[in-house]
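Novice: Each structure below appears as structure tokens.
Derivation of every value follows stated rules applied to the coordinates shown; laboratory data play no part. Remember, predicted model here, so these are calculated numbers, not experimental data. Cβ atoms are built from the backbone, for glycine too; each structure is taken alone.
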Structure P
Amino acid sequence: MCFCEIPVPGLLSLCMQDTPWCSPLKVKHGYASCRNPHGGYYKNALGTKCDIRCQKGYELHGPQELICQSDKRWSGKVVCKQKRCPILSMPPNGGFKCIDGAYFNSRCEYYCSPGYQLKGDRIVQCMDNKVWSGRPASCVDTEPPRIQCPSIKEKTAEPNKLTARVFWETPEGRDTADGILTDVILKGLPPGSHFSEGDHKIQYTVFDRAGNKGTCKFLIKVKVRRCGKLNAPDNGYIKCSGDGDNYGATCEFSCIGGYDMQGSPARVCQFNSGWSGTEPTCTPMNINVGVRTAAALLDQFYEKRRLLIISTPTAANYFYRLQLGMLQPAQCGLDLRHITVIELVGVYPSLLGRIGLRLMPPALALQVRLLLRIPHYNFNIVVVDKHGVDKERYPFPATPAELFTLIDTFPLRKEDIKLQAESGQSCP
């Protein structure tokens, strides 16, 4: 300490510079590095200069250097304030918790609401440069929505049907995040549709607002009760409804002209997968030439056979022999068109009637000539259809081509052609 009782010029000034002059300098959360210009002991003497520094995590507010002035005051005021990082923004569908707010060295941990996942750094820390470490996190919906489809649907087709109508409740999706779905897509037929026999895959897909999708699948199994396919009898046809062997289907049988049916003309596929009735067969027509009238004879061919009646006054007739010669190689075409040839040869009482190998009594042959008004003394050909209608007459021999062209125009013949094509019947 300097005691200056006697004022001496120059000595007083020196004494002031080495004497405590300003209040002691204290910096909270910081420190001052002071130097007396005269090297004195006191760091708050007149003219002392102090450099101000703050602790880590604090920043200086005020001048970096203070000087002890003649008015016994420091040249300024300083404060070390704790550093702060920018306020974190709250992530949508989530939040964060911090140890010490946004101050230096504070740690903040992000979290997300149920159904959302954290994207970015879960923990960030306020650094000395007043920025947060890492990337601020966000909460995103990455979990697909949930959807539950029904179990396998099995259905049996009803009688006479090859499809089954199937219903189910449309499944509802549920989003694990916000519960909002933006789209539902169905792949396959909708409920209430008619499904054919077999397995059908149905798929539902739902999307949430984040674009995540959830999918579920199930099968629809449609069964058709079947009895097994039936075949057409030899020399006959078969025509079935539906698919031919499904439950409720009916198969109808018919025989080609000149054959009679034995057994069930129609059979139905039953619930037990068995056919009703008995198996049909087609047997050759048993033509009865012992009938008393021509009408009774011709009735046997009604809706079964067409007739080609050849009448000649004598077996030596040239036209007669020529006609038989032309028909002999055309037997397949005659059979295909269900044509039976009846020959009336001679004049009563020496009249001879013949159907194939069966001989007719002269009186019955005469009745046929009289019924159809066929002349006795001339060569004639009469074509009769399956309904007993006299369709055409020829006074001269007719070629098979002429006869077949005529007969192929008959209404019933068109149905025959269709059935024969389906069964593969044809002539070489």
Structure Q
Amino acid sequence: MENQVAAASGKLGVLVPGMGAVATTFIAGVEATKKGLAKPIGALTQMSNIRLGKRTENRYPKIKDFVPLASLEQIVFGGWDVYNENVYQAATNAKVLQQTQLDAIKAELEAITPMPAVFDREYVKNLDGQHIKAKDTKWNWALALMEDIKNFKEKNNCERLVMVWCASTEKYIETTDIHETIEAFEAAMQADDDRIAPSMIYAYAAIKMGVPFANGAPNLSCDIPALVDLAKELGVAIAGKDFKTGQTLMKTIVAPGLAARALGVNGWFSSNILGNRDGLVLDDPDNFKTKEVSKLSVLEEIFQPEDNPDLYGELYHKVRINYYPPHGDNKESWDNIDIFGWMGYPMQIKINFLCRDSILAAPIVLDLALFMDLAQRANMSGIQEWLSFYFKSPQTAEGLKPEHDIFKQLIKLQNTLRHMMGEDLITHLGLDYYQDLVESL
């Protein structure tokens, strides 16, 4: 497959719907790294190594030196937002990064201004921005976004584009008949159907323009049959859903360990407080339900209670998110885990994670942008399940259960890169070392 990966030549435009705390932290981090003022900690594409061949070969290159990724110097930023602030102003207001750090890259950030957003307050009731496209049919909104994409690419002389959704969580909706086929979906947009969410319009516009789309929120977005089929038909990579950052990151680390040791779990209570724009949006019950569904699915898929009733058949899982303005972007999560071991004796685990939401999300945005661009150049269209590592609720082909174990997700990601470059896959079996030894005696 190595020869099928096109070179990462020219500029790569990274388009971001929603230029709030996550997006501005991501952009500022890349610009600071380019000037040698920071390091891209947390980004596998920049910091991680990958093993090639046998352990005895001692081949552990950086991922960025192994696969043909676009470099940070090739990236050009753009996007949409409901507030008319350049990235410097938005990052200052988000209060994630120190002002001295922002001031050091002020010129670069001030040069990036958002385009007017497609916005429907029915889907995000707690926001009321004014920097939005005039009310129109959702079909015409899609056409306007496609025109934005075309103009951005031409104006910035970009060779390729990717789009990563960093905007708010929309209210909870389920797939209906209008989401089943592209014909029904397009007809519904032309009829200005209420069941077409703004994120779906962005996803549709991206796919139609040949732009890979990654969904960082739990919204349906491109996770509907119509857009999955369209992506396959047009040869466009898609992935989602919902960046795996704080509490769910910890669950996908801890839960596989408990399952590996066959320890029982009968209760897992999770509570969060955060005060950024995401917290404000999730303060509405309709929007919280979308996030709740995404977060609740993780433990069921890891523990598989239907196959392990003695260990997890009575598992009670509860998730709470509370808006708390004083904490800003500094999310705090508490997990109480009631476990039991030998002969049913109870034990407890307490986790108090004082994390920074946008600091954890920013490297995910970078990795997804670069890996989605890589997938597109490798002709890997449709759902990119190998990027499940980055998502709370990984999008999969119909009928496939998602893999939530972060360690298995990492193996899948690394083996996909090895396969892409014509290297042997690694199973970690290791028996050949010992079989060879026995045969030599």
Structure R
Amino acid sequence: MTDTPSPWTTAMPEAQFELMRRILAAPSPVGLEGAMTYGVLAPYFESFAPEGWQLHQYKGHAGVVLDTHPGCDDMFKVMLIGHADKIRMQVRSIGEDGKVWINTDSFLPTTLIGHEVKLFSENPDAPGEYRVIEGGTVEALGAIHFADPGVRAGDKGVKKEQIYLELQIHGENKKQQVLNLGVRPGDTLILDRPIRHGFSPDTFYGAYLDNGLGCFVTAEVARLIAEAGGTDNVRVLFAIASYEEIGRFGSRVLAGELRPDAVIGVDVNHDYVAAPGIGDRRMQPLEMGKGFTMSVGAIASEQLNRIIESTAREQGIPMQRDMVGVDTGTDGMAGVLAAVDCVATSIGFPIRNMHTISETGNTRDVLAAVHALAASLKALDKLPDPHREFRDNHPRLDQAGALGHQGAEKPNTETPEVSD
């Protein structure tokens, strides 16, 4: 979609931004991911997939996998994973006054108040048929005038049990008006905010960057690999998983089914520099606009990371190291959670306001991830024997060389940064 030698240094082409917008806009709450996987991504995969590539489908979930070498189980298999599922709010109960009480799932209750949502209701008379109600807003207090003094002063918060959907129901038999719509406990709600270009250059904002962005990156890496003629020695599995927001269950099923030798989770990360009120926690200074992120720690393979980091340096692609401790927090854990022997890591892009209606990202970080991953897959494909490469070259800290004091002069070896 661009002829620029270094696409991560320039604005994302509008056609590519529109693809990203369509992927993120697909209504794909947990357990109902088909709108993204089958409605947007599968047709996109099919538009560029070379003859011989195959799209895998599954019974228990709507995840899909685009496979470059189906059936070639002896090849070194690399699985890139984005997850299609969005945080799923649900109807909890219906009040006599017409209020539709809902759960908040992984949202802070206060971040939901006043925002528009879509309610997807399964037709009680025709199971499997879904209808959508638009125009409702999430509320809790109704008005500041009805809040107790602690809430009005900001000393107290809003409890999740206070959250309801406002459908502007009025008149007689308010509860029955809702029941007549066929709305029932368990029906799904999602935030209604497609992404838009932001005020600052190369930025965008909206709901559910987590993790339509990972799916977009995975799809664009697949396109670049297809346009480059595919791979010869590595079988690549471009996976779109489900159920990540409730425990990363979908990706571990994919790993269990296809048994990859390498897993790379692709998911959003935090902009810690911009995060308010966490200065005393001394988080790593990940920052939007400074490039993609790579996980270090937990199950992240130092060998796989070395290939990605070396490739990014060779290409001049900006990268930030992310300390993840005991858990990557992403589908990069899929292999170990599925008891599959594989190297793994997690690639991301710093965003702001995660799990809100105004998540914010930078297109240059996203493009940096796309091109770093595509180049890394090509580097893996050039290895004479990837299986032996990873079996025989585990880091040996007992062989570490001594390191002495290096003085105070600043070396001229800074990581390339995105130009303005």
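Novice: From P, Q, R, which structure was distance in nm of label points 7 Å out along Cα→Cβ at positions 26 and 258 = 1.5 calculated on?
Specialist: Going through each structure in turn, the value belongs to R.
Novice: If you rank structures P, Q, R by distance in nm of label points 7 Å out along Cα→Cβ at positions 98 and 274, which sits at the top with the largest value?
Specialist: Checked P, Q, R; max of distance in nm of label points 7 Å out along Cα→Cβ at positions 98 and 274 sits with P.
Novice: Now, a different point. Tell me which structure, out of P, Q, R, gives -4000 once helix-only ellipticity at 222 nm (-39500 (n - 2.57) for each DSSP H run of 4 or more, over all residues; to 500) is calculated.
Specialist: Label of the source structure: P.
Novice: Something else about it: Ranked on distance in nm of label points 7 Å out along Cα→Cβ at positions 66 and 154, which label among P, Q, R comes first with the largest value?
Specialist: Once distance in nm of label points 7 Å out along Cα→Cβ at positions 66 and 154 is worked out for each structure, P has the highest.
Novice: One of P, Q, R was used to calculate mean count of other Cβ atoms within 10 Å over residues 202-209, giving 26.0; which?
Specialist: The read-out comes from structure Q.
Novice: Using mean projected area of the Cα convex hull in nm² as the calculated read-out, with 40.7 as its value, let me know the right label among P, Q, R.
Specialist: P
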